[in-house]
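We did not get these values from a lab; they are worked out from the coordinates using the rules stated. For clarity, every value in this text was computed on a predicted model and none was experimentally measured. Cβ atoms are built from the backbone, for glycine too; each structure is taken alone.
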Structure I
Amino acid sequence: MHDGLSFDAVMDALADRVAVKVRHELAQNGTSVKPRLLTAEQAGVYLGRTKEAVEHMIAAGKLPVVRADRRIFLDVRDLDCWIDANKS
């Protein structure tokens with residue numbers, strides 16, 4: 001490129017601008033992208049429990065986890081299944 005910018009740098013800048021516009025449009029329409037994988041803390045908020053309670057549920061094998069390197073995530077679908085299974 002002319003000013004010392006590489007093709008990858010231009011593409012990254014373009015992708016960033018597109019991402020900002022997409023987020024803005026989604027926010028304007030009242031829609032947002034919701035993550036499927038949650039941290040133990042986020043799962044606690046989702047379930048109305050503490051982070052520690054979720055960690056105990058994981059350790060007891062009551063909730064399956066998704067492991068990525070050393071990080072642990074919980075799938076929202078598994079949390080929904082747990083909720084459904086514990087309804088009375």
Structure II
Amino acid sequence: MQRRIVIYAGRVQGVGFRATAQSIASRHRVTGWVRNEPDATVRLEIQGAADEVEAVLRAIAARLHGFISSSRAHEAAAVPDESGFEIRR
């Protein structure tokens with residue numbers, strides 16, 4: 001089980017980024033959330049088996065590559081008893 005935090009920059013707000021990320025995540029065995037940040041980035045926290053997390057992140061990058069100018073990721077401590085993947089506001 002791993003948890004990854006990813007910060008996406010570019011034209012990532014107002015383009016359906018969060019809804020697309022949630023849709024992709026819902027097809028995988030992952031939990032977490034995605035939200036817009038005040039600095040115009042999008043923060044995504046995702047947790048699950050390494051292959052599932054990687055599959056979601058690859059799909060997001062492929063589907064939204066035209067809007068992402070950069071991303072940075074780092075590992076984080078797992079959140080026990082988390083369920084679902086949601087959009088946070």
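Tabulated data
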item	result
Computed 19.4, 67 for Rg and Dmax of the Cα atoms in Å - originating structure among I, II	I
Label whose coordinates, when relative contact order in percent (Cα under 8 Å, 6 or more apart) is calculated, return 22 (choices I, II)	I
Parent structure of the calculated result 1.6, given that distance in nm of label points 7 Å out along Cα→Cβ at positions 17 and 73 is the read-out and I, II the choices	II
If helix-only ellipticity at 222 nm (-39500 (n - 2.57) for each DSSP H run of 4 or more, over all residues; to 500) is computed and equals -9000, the structure in I, II	II
Winner on mean count of other Cβ atoms within 10 Å over residues 9-16 once structures I, II are ranked, highest first	II
Answer label among I, II for the case where distance in nm of label points 7 Å out along Cα→Cβ at positions 25 and 65, calculated from the coordinates, equals 2.3	II
